Structure P
Amino acid sequence: MKSEQRVKISGTGGYLPARRVTNDDLAAELDTSHDWIVSHTGICARHIMAADESPCDMAERAARVALERAGVAAADLGYIIVATTTQDYSGFPSTACLLQGRLGATQAGALDISAACTGFVYSLEVARGLMHCDRGARPTLVVGVEAMSRIVDWKDRNTCVLFGDGAGAAVLELTSEAGRGILASYLRAEGSNPDTLYCGGGLRTQPPVTEARLAHMNGRVVFGFAVKAMAEVVLHFLETLQLSPEQVSFVVPHQANIRILQAAQKRLPIAPEKFFMNIAEVANTSAASIPLALAELDRSGRLRAGDLVITTGFGAGLTYGGNAILW
């Protein structure tokens, strides 16, 4: 491998389930309203997986779009990495292995990564490391997919209004092109307070078999952590890569809550219009959030070769981090 080679994103894809649930739909069942949800979260609608759909189904749809846009055949993939906390199976096999079989990627290794909403950010860096260690590395497929509708309490208006389902995918390839590729990643964790944001049903929670697998969140603590963490990531890249705010084309944050995004914006010297947001339509799709946003930006033609994109996110763990990418 030549030392000047970088890992670039050569194709993206996204998938949202057909069922669209509006705030008014939720208000018909819960003590809430469209105006309250919008004012507190910025969310107008979310897409919910059909009863006969699975996370792998969504991942496959996003992956096939990304592969087609990249001009890469599944048989040529070297690795498949799936970021998810809502796997098809509890424990094993991995959703990445299921996807490998669906795609016919017979030469690819496959693994899942569990970093919640920061999963895609982590997965990009894991993929980049694998490809730099593998001389003559074949393309890698990275997918973020979540079925959050299956783990939220639909009677709890404080959490269920926040989440949606979906999948986003990216194909990575080595490149020697000047001005393209992943420049750096920043991965961090703060695991001293896991009860801040967690999903029940594991071996630590009791009873492990009968407890419903539902997400639990201390919203106030998460808010404070998220604002600080997301701003820290962007400031880290500005400092370590010696970038001016004007050089940044887009900041693509995890689409968690409009108030979190706006509070993080205020801590940064980057113009607000450079922050890409699609939370109004997709809600919080956890590990699918950032790749869905990248795919939408890419598909719309707003991203151009050489654009500097910074991703930033946070999630249960607590995890946080980001990537600096020359598109």
Structure Q
Amino acid sequence: MAVTLKEVAERAGVSRSAVSRTFTDGASVSARTRAKVEQAATDLGYAPNALASSLTTGRTKLIGLIANNFHNPLILEVFDLFTRGLQDRGLRPLLVNLSDATDPETSLRMLRQYSVDGVIVASSTLPASFAGSFRSAGLPVVHAFGRQSAAPSVHVVGIDNIACGRMAAEALIARGYTRVGFLGGPESATSTQDRAAGFLGRLQAEGGVTVSASYASGYTYDAGRDAMELLLSAPPAEAYFCGDDLLAVGALSAIQAAGLSVPGDIGLIGLNDMEMARWQNIGLTTIRQPVAEIISAAIDLVVDTIEAPDRPPEVRLFPCRVIDRRTLRATVGEPEF
């Protein structure tokens, strides 16, 4: 039988209300009483009932976590960091698999049924209006990996995708490539649009460099492989900026299956620096997105917004950097190894 609040009160020699206050955040209880109650709870193996506590406080401590791309292994890292980060703050995640849908109504109904305290949308492809629908419904919301804006409608935590596109372009210029291509994810995705804008804009301003753009059907290995197979049916570029590591790994597979080498025949640079990019048999040169910092900031921001619902929306962007491995040739002037 589970230990009851009454038994803890009797063991500690205090009232049941004193026990309840001890386990209610922000409630007034003396240090002496708190120590007696906590010792009694430890002795008896008592743990407060979270559901009962929510009836008293009006807070469930549930945070809705919404994602829409379960085909990308990076999402496993994201969920691991999110769930541990929430639990470390005494919160509990409620996972919603959007399965590539873009209508927020189903998710909104589910989250309301469970009376979540806040929502984190973890997606680099959904528009700002998706997260905005939760704010309009009165739920504190943060869009992690969302699109930056000078006048955001919701809190956004992520990276400057346009700057990352420029960074990739400069990496290819520094290595002397003169025929380059952009291989992005879905053309409708905001992250694809911004990465393409930064990449193509920087290269179009560079004399002596020709640039092309193509788009895969999704941010998946198969989509990257299929897109590269199509590109190889015509004379390919010397190097490609793949707008996601998983696209780059798929492209690498297609290039090798065609009997070509990377970077000898075609260079590749990705974006994210997921675990797979570091594998010895892949060694992908990529742009590192600081996932852990983004997730920690998103959790902090949603917690702050729960406490201050009228807090104006803000954008927090984290810097990225190129991680050199083996899929691009050496910078001009540097020796090949």
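A short reminder: the numbers here are calculations on the coordinates, not readings from a lab. Fair warning: this is a prediction, and the values are worked out from it, not measured in the lab. Cβ atoms are built from the backbone, for glycine too; each structure is taken alone.
Identify the structure, out of P, Q, from whose coordinates Kirkwood radius over Cα pairs in Å was calculated to give 19.7. Source structure: P. So helix-only ellipticity at 222 nm (-39500 (n - 2.57) for each DSSP H run of 4 or more, over all residues; to 500), computed for just one structure, reads -13000; which one of P, Q is that? Working through the options, I get structure Q.
Determine which structure produced the value 68, 30, 27 for Cα extents along the principal axes in Å, for residues 47-214 alone, calculated from the coordinates; the candidates are P, Q. So the calculation was done on Q.
Upon calculation of mean count of other Cβ atoms within 10 Å over residues 7-14 from the atomic coordinates, which of the structures P, Q produces 18.6? The correct label is Q. Looking across P, Q, the calculation of mean count of other Cβ atoms within 10 Å over residues 175-182 that yields 19.9 traces back to Q. Once relative contact order in percent (Cα under 8 Å, 6 or more apart) is computed for every structure in P, Q, the highest value turns out to be that of P. Suppose distance in nm of label points 7 Å out along Cα→Cβ at positions 39 and 191 works out to 4.1; of P, Q, which structure was it derived from? So the calculation was done on P. In this comparison of P, Q, the computed figure 0.95 for FRET efficiency 1/(1 + (r/R0)^6) of positions 295 and 319 (r between Cβ atoms, R0 = 25 Å, to 0.05) is attributed to Q. A value of 11.0, 29 for Rg and Dmax of the Cα atoms in Å, for residues 247-302 alone, calculated from one of P, Q, originates in structure P.
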